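Read through the structures below before going on.
Rule-based calculations on the coordinates, nothing more; no lab input. What you see is a predicted model; the values in this text were computed from it and never measured. Cβ atoms are built from the backbone, for glycine too; each structure is taken alone.
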Structure I
Amino acid sequence: MRKKVVLAHGLLGFADFGNGLVTYFNGVRKRYAELGCEVLPPVVTATGSLAHRSAELAVAIHQPWGDSQDPIYMIGHSMGGLDCRRVIAQDEAISKRVHRMITVCTPHFGSPVSDAASAATSPLRPLIPRPLVAALRSEAGAVEDLRTGTVLQDGYRHDVDYVCVSGDATQLSPASEFSVLAHKIHAISGEANDGVVTAASAAGERIMLPPLWQVDHGGAIGSASHLLGLAAAVNSPPAGHLKQYENLLRILIA
């Protein structure tokens with residue numbers, strides 16, 4: 001039986017285009033397929049709210065796999081991790097089949113960038129890429145879902161293993177918009193972060209894989225671009241990127 005793996009994209013994300021030539025998780029879908037997995041890269045509204053995106057994610061999973069009782073394994077990057085959590089919390093037909101999920105740089109407790117998107121006086125605001133500000137402040141409501149807080153929007157199910165990956169770009173040279181943001185966030189709060197999500201928020205009070213990935217928010221999916229994957233159109237996956245995801249797969253289906 002081929003393992004069923006969901007790769008859930010984040011805000012401003014996509015599954016792929018160009019007949020798979022460009023993928024959000026740079027090269028991961030192809031590599032997982034080579035390793036014998038049945039990979040589903042759902043497409044949800046790029047700038048939608050958590051309620052909207054998670055509902056679309058549930059439909060996208062039911063359509064190909066609804067008639068099966070095979071286990072489902074999930075990997076979600078950024079807001080995609082929140083989408084997965086919401087589906088597991090609210091859709092019993094899917095959640096009873098999910099044994100384990102992994103979130104990568106997911107703002108379980110919100111993002112300082114989301115806070116800054118609504119605060120014109122924030123020192124972070126001038127550094128946030130305009131498409132990201134527009135996405136967060138759209139009528140869809142993502143900015144509210146991604147504000148920092150102390151309470152998880154969707155709790156943990158006792159029968160699902162949650163594993164979290166955090167990124168830290170504060171030791172990297174500020175070569176991308178995200179790494180520039182990472183240095184600024186660190187200067188303000190002293191927190192390790194990937195330029196969008198702090199390591200503490202990404203840990204989500206659950207099992208966190210050490211060490212922190214030394215990447216910015218885009219680097220966590222194999223892209224140097226602040227547009228979360230578009231650099232894959234011209235760049236091969238960075239050295240070590242696919243190895244990291246091969247390791248995640250071993251953990252996911254163990």
Structure II
Amino acid sequence: MSMAPMAQVRSFGAFPNHRDTADNLESSPFEFTSSSWDAIQVLLKKYPDNYKSSACIPALFIAQKQNDNFLTLAAMNKVAKTLEMTPMQVYEVAAFYTMFNRTKVGKYHLQVCGTTPCMIRGAGEVIRAIKDFADIGEGETSEDGLFTMQEVECLGACVNAPMIQVNNEYFYEDLTYDSMTQLMQDWKDGKTPNFGPQIERQWSLGPEGRTSLHEIPHTTHSRDWAAEKQKVEDAKAKAAAAKK
């Protein structure tokens with residue numbers, strides 16, 4: 001019996017150690033764009049000059065996002081130089097956290113939550129929709145380079161299960177087989193679908209709508225901290241005087 005040829009797919013699972021590929025060499029050029037560099041400078045202001053390494057994780061994320069969700073060796077080296085770290089210190093961080101893609105992923109990295117609430121609510125159907133549409137399995141990238149699928153642990157949107165995270169950033173929730181398929185078709189057509197719930201729901205409100213805090217206060221609260229401190233000091237002085 002003849003078998004239909006399987007679609008050509010690429011696995012994105014990273015090795016613990018770096019392995020050269022044509023698009024990921026130490027000599028490959030990488031420079032921060034002006035917007036990325038500005039974001040790095042804002043980031044560095046949050047830390048003392050002698051603790052620039054504290055910015056390693058968010059700086060790596062900026063580099064990865066700039067480079068189409070792909071954190072190359074050259075990008076890691078640039079982060080190390082910017083933060084005055086040794087390259088190995090940066091590699092250790094990037095190799096530890098799964099949010100950093102040290103091998104290339106598709107334009108849309110589909111991270112499907114498979115933890116219990118999502119599993120019960122239909123994560124299997126979401127995965128099936130991705131497999132059927134893109135002809136890929138776990139850890140594979142579609143032939144057109146658009147989609148990579150990865151099952152991940154809880155992403156913290158259990159009330160809107162099942163859900164996916166895309167490119168480590170955007171949540172798409174309350175999914176079904178059909179709505180997941182539609183999302184992928186929209187991306188393939190160059191459209192930008194709305195993130196968040198894919199049903200008639202406002203964020204995480206239940207089917208009964210808002211059941212408390214019907215009116216959200218918009219007042220600001222400010223206190224004269226110097227006056228408050230003086231009250232405390234006066235109370236201490238009064239208590240001390242009473243003991244004499």
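Check the numbers for FRET efficiency 1/(1 + (r/R0)^6) of positions 142 and 222 (r between Cβ atoms, R0 = 25 Å, to 0.05) across I, II and tell me which is largest.
Details: I: 0.60; II: 0.00.
The maximum falls on structure I.
With relative contact order in percent (Cα under 8 Å, 6 or more apart) as the yardstick, tell me which of I, II scores highest. Present the calculation step by step, with values, prior to reporting the outcome.
On the way: I: 21; II: 16.
Comparing I, II, the top value of relative contact order in percent (Cα under 8 Å, 6 or more apart) belongs to I.
Taking -9500 as the value of helix-only ellipticity at 222 nm (-39500 (n - 2.57) for each DSSP H run of 4 or more, over all residues; to 500) derived from one of the structures shown (I, II), identify that structure. Intermediate values should be presented prior to the final figure.
Values: I: -9500; II: -11500.
Structure I accounts for this read-out.
Of the structures labelled I, II, one was used to calculate distance in nm of label points 7 Å out along Cα→Cβ at positions 62 and 190, giving 4.9. Name it. Let's see the in-between values first.
On the way: I: 4.9; II: 3.1.
Derived from the structure labelled I.
If you don't mind, there's one more thing I want to ask. Which of I, II yields 3.4 for distance in nm of label points 7 Å out along Cα→Cβ at positions 198 and 214, as computed?
Computing distance in nm of label points 7 Å out along Cα→Cβ at positions 198 and 214 on every structure in I, II gives 3.4 only for II.
Right, next: Work out distance in nm of label points 7 Å out along Cα→Cβ at positions 46 and 134 for each of structures I, II, then name the structure with the largest result. Kindly include the intermediate steps, with their values, before the conclusion.
Values: I: 0.9; II: 2.9.
The structure with the largest value is II.
Continuing with this model, one more query. Looking at structures I, II, which one was Cα extents along the principal axes in Å calculated from, given that it came out as 103, 55, 31? Intermediate values should be presented prior to the final figure.
On the way: I: 51, 36, 33; II: 103, 55, 31.
Label of the originating structure: II.
Shifting gears a bit: Work out the source of 1.9 here, i.e. which of I, II gives that when distance in nm of label points 7 Å out along Cα→Cβ at positions 78 and 94 is computed. Working shown, then result.
On the way: I: 1.9; II: 1.1.
Comparing all candidates, it corresponds to I.
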